[in-house]
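Engineer: Take a look at the structures listed below.
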Structure 1
Amino acid sequence: MLIQKIHHVAYRCKDAGETVEFYKTHLGMELVGAFAEDRVPSTKALDPYMHIFLDAGRGNILAFFELPTQPEMDRDRNTPDWVQHLALEVDSMETLVATKARLEAAGIAVVGPTNHALFHSIYFFDPNGHRLELATNTASAADWQRMRDCARPMIEDWNKTKTPPRHMAWAHADEMKS
């Protein structure tokens, strides 16, 4: 089996309408579909829901479920909030910086731009508490290949020691000096 692409990624939302408006207003995503049922198709459980689908570009779909009869949504308290996030790609640094300014003008707190050596990104939260990252690639093809070449040795070393291997130290060398 070879995966062709991600069909969609689904998260929970507090309010489907508010979620649609946030993603339309701040990220330009259009609502492309919605399903509402009383029963879950896969399990047949009685659990009314609204399932919305947003166009994330290039055939990528971001979906959300509003579940009005379930307990209030929450996050995994054992995982730092910076870990679980959805990263979306933008075309340039100019777009990244302009989007940060627009988000901040709308009262949304934004972290970054952060230099990840291979790309730069900003971080913020949607109205459901999901952390979003907008990223733009800034590295050369050679740098991406260098990362791919050391990926397997990094995993092997990590699995042995559970300490950060230094194979990718070159990627953040400049930031570590300051």
Structure 2
Amino acid sequence: MSIGPIQAFVIGFPDNDLFEGRIAEELGRLRDIGQIRVVDAVFAMREGDDVGVLSVSDLDDEQRAELRTVIGALVGLGVGGAEGAAAGAEAGASVDVDAMTGAEMVAAGLLDELPDGSSALVLVIENLWAVPLRDAVRDAGGVVLAHRSLTPEDLIALGLLIGYEAELEAAKSESGSGE
């Protein structure tokens, strides 16, 4: 199984009353046009003492087992070279098909902390659109040296940090210390 770049998200929703179904619609649209594959989507919602959990995946049991094998091999490769890859693949393949997924474990850990009227989504997607780009990079001998998704919130935080540092620098200049 060849896997494309995988992204994981943990998204909090402080107000359940704002849901209109748009998130599920957009995920469905992106799946339908072949842009993503939902590896795992686990939605947990709290309303008073009631907690609901919904899990969705585009993977069947055979694909999930194959993915666990590939992930085990890749992690093992990093730990111990070719021998580690073989051991990791074996460990990944031996995971019970009914075992909790990583997304389900993360969601389960969030359940006790969800305030009343709130929810959380743990989402793992495979970016199918990126597979041809990944292959072209590999074919050219390229290696990804860094990867990070930037959100608007990240850019706002960067601006706040730059502003804070500028204020500190200005305060230093005004005090004449220059240090």
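Engineer: Give the label, chosen from 1, 2, of the structure having the highest value of distance in nm of label points 7 Å out along Cα→Cβ at positions 99 and 115.
Structural biologist: Evaluating distance in nm of label points 7 Å out along Cα→Cβ at positions 99 and 115 on every structure, the highest lands on 2.
Engineer: Of the structures labelled 1, 2, which one yields 35, 28, 18 when semi-axes √(5λ) of the Cα gyration tensor in Å is computed from its coordinates?
Structural biologist: Going through each structure in turn, the value belongs to 2.
Engineer: Moving to a separate point now. Taking distance in nm of label points 7 Å out along Cα→Cβ at positions 19 and 67 as the criterion, which structure among 1, 2 has the greatest value?
Structural biologist: 2
Engineer: Suppose you compute helix-only ellipticity at 222 nm (-39500 (n - 2.57) for each DSSP H run of 4 or more, over all residues; to 500) for every structure in 1, 2: which one lands on -9000?
Structural biologist: 1
Engineer: Computing distance in nm of label points 7 Å out along Cα→Cβ at positions 51 and 139 for each of 1, 2, which one ends up highest?
Structural biologist: 2
Engineer: Now a separate question. With FRET efficiency 1/(1 + (r/R0)^6) of positions 27 and 91 (r between Cβ atoms, R0 = 30 Å, to 0.05) derived from the coordinates and found to be 0.50, which of 1, 2 does the value describe?
Structural biologist: Computed on structure 2.
Engineer: OK, next. I have 32 for relative contact order in percent (Cα under 8 Å, 6 or more apart), calculated from one of the structures 1, 2. Which structure is it?
Structural biologist: 2
Engineer: If you rank structures 1, 2 by mean count of other Cβ atoms within 10 Å over residues 59-66, which sits at the top with the largest value?
Structural biologist: With respect to mean count of other Cβ atoms within 10 Å over residues 59-66, the highest-scoring structure among 1, 2 is 1.
Where a number appears in this text, it was derived from the coordinates with a stated rule and is not lab data. Because the structure is a prediction, the values reported are computed rather than measured. Cβ atoms are built from the backbone, for glycine too; each structure is taken alone.
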